[in-house]
Structure I
Amino acid sequence: MNGDKCGGGNINIGFIGAGAVGCSMGKYLCENSSIAKIKGYYSRTSKSVDIAATFTNSKAYASPEELVNECDVICITTPDDIILKVWEQIKNYNLQQKIICHFSGSLSSDIFSGIEETKAEKISIHPMYAFSDKFTSYRQLNTARLTMEGSSKAVKVMQELFGDELHHKIFMLKASDKVKYHAAAAFASNYVVGIFDVALELLKDCGFTDEDAFSLLGPLTMGNVKSLIENGTLDALTGPVIRNDTGTVKKHIEALEGTDALKIYKSVGERLIKMSEKKNPDRDYSELRKIM
């Protein structure tokens, strides 16, 4: 597909990788930016390239070099373990005055080693956002907060695009903090899902159906998330640990003996004790700590 009509701006953007992030970001910029022009996509699989190009009314490139030659900003939107391989290939092309970008949460722009010799600029941008579907995720992308780190010239261009024009809240990171930052995001998203799944499993062991378990836990979870966002983690904390209810915690541990949930319960419980001690410095949690 060779639409080449997505956007009319003066920043020509191309994507290497045509998955959920590439498709979503391209479509979002196509529909919302007047300074960006989506030139098109390249991927190892022609089918995914054609789908992405059709979706964004842009061009399906036959080679990465062709894409690089026609674009000012090259966004590598492959899986993380492929980004370096793509860079090792394209750094041999003419990259002078171009911006090389990736959207990985855990990798920094340092992965573009030797970029100074190419006279290009580097940046990593991470939307704090779940790209769950390649065709619909772009619709709520305007709500995402972004983190950036990279060369000053690349950051300036991308701040003008995402901050000044599209009004995203942007936070600057140090490259050395990227992995720790991504771990924080994993805790707040993936690991929350994992803990919720443990709760579902325990309720199903009690005879609840999936539907009933969700109807019970859903409002509780939503209420807790709302409270911690509005009030902070310490003021949102409730339950037997902060009450120093050793008897209830002992019963929980006995009920979970022999299950995978016990290790998780104790590990998170230790964190809850630490939080409780901070909230209630005059309360003695030593007995509770012994049984965790």
Structure II
Amino acid sequence: MIGGVTTAASGLRAWFSPPRPPDPEPVTDRRERRLIGLEIAVVLTVTLGLSGLRSALSLVEALLAPAPLADQQVTLNAPASTDAWIDLAFQLVRALQLAGWGALAAYLLLRAGFALRRVGLDGRRPGRDALHSAGLAALIGIPGLGLYLVGRLAGITPDVAPSTLTDVWWRIPMLVLSAAANSWAEEVVMIGYLLTRFRQLGFSENRSALLAGVLRGAYHLYQGVGAFVGNLVMGLVFARYWQRTNRLWPLVGAHLLIDIVAFVGYALLVDVLPF
């Protein structure tokens, strides 16, 4: 019995305070460390870091507005043109931009000598990855919906409309594509790329996970304080999962499922949803 308790305690300790893995080795050359830090800053500036700053400014603007935060609405997928074809083109360009962000991060890892299988972007175990995706989506998505409803009741979260796209033939496929682009960009940049680079800088696993979680929460601030907390937790859970399993596809898949349920579910059920 004592042995079982000790094993369980060791398992929990490995999840909450994991040791830093030997691969990759920390970079000790000062010039190389500065270049890695500069690369991280550039990547975040042109991708999700700048989005986080813009998101924080949006929240400040919302808090300064005459209307209470609870009476305001935030739209995640909004029309960009009154012309359906032009609108479709704008939506496709946005998805392409997100795909490009993820591709940039993957390319930089490849240039640095990291095969994509080292960060978990390979097809070795699709069945198991899919099961983990579903489990992670439920673990994050269900409490996340509850947190959103609590935030609405507390008046600290605006009304978040996942989609206000008009009911045209391409709406549902475009929402699925948008979900795929979002999940690819966020997980490859924030988990695969950023945590690998943090390991090269010698950061502890907990420090890396916290930084990634705060950044993820920051670029959702425009959705209110509740979204920041929810995405912070999501970032911590996803970071720790990757640190323990070195699998990235399950995180991309989980994020994809969460966004598809939110985007497509809202578009189809908006007239009957009680919130």
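The value -23000 for helix-only ellipticity at 222 nm (-39500 (n - 2.57) for each DSSP H run of 4 or more, over all residues; to 500) was derived from one model only; which of I, II is it? Clearly, the read-out refers to II. When FRET efficiency 1/(1 + (r/R0)^6) of positions 35 and 163 (r between Cβ atoms, R0 = 25 Å, to 0.05) is calculated for each of I, II, the greatest value falls to I. Looking across I, II, the calculation of mean count of other Cβ atoms within 10 Å over residues 123-130 that yields 12.2 traces back to II.
As an exercise: distance in nm of label points 7 Å out along Cα→Cβ at positions 59 and 83, calculated from one structure in I, II, equals 2.6. Which structure is it? Working through the options, I get structure I. Once distance in nm of label points 7 Å out along Cα→Cβ at positions 51 and 211 is evaluated on every structure in I, II, the highest one turns out to be I. When volume of the Cα convex hull per residue in Å³, for residues 75-154 alone is calculated for each of structures I, II, structure II comes out greatest. When relative contact order in percent (Cα under 8 Å, 6 or more apart) is calculated, the result is 32; to which of the structures I, II does this value belong? Label of the source structure: II. Calculating distance in nm of label points 7 Å out along Cα→Cβ at positions 203 and 243 for structures I, II picks out I as the one with the greatest value. Look at percent of Cα pairs over 25 Å apart for each of I, II: the largest one is in I. 0.50 is what came out when FRET efficiency 1/(1 + (r/R0)^6) of positions 27 and 251 (r between Cβ atoms, R0 = 25 Å, to 0.05) was calculated for one structure; which of I, II is it? Computing FRET efficiency 1/(1 + (r/R0)^6) of positions 27 and 251 (r between Cβ atoms, R0 = 25 Å, to 0.05) on every structure in I, II gives 0.50 only for II.
FYI, it's all coordinate maths here, none of it is from the lab. As the structure is a prediction and not an experimental result, all values here were calculated from the model. Cβ atoms are built from the backbone, for glycine too; each structure is taken alone.
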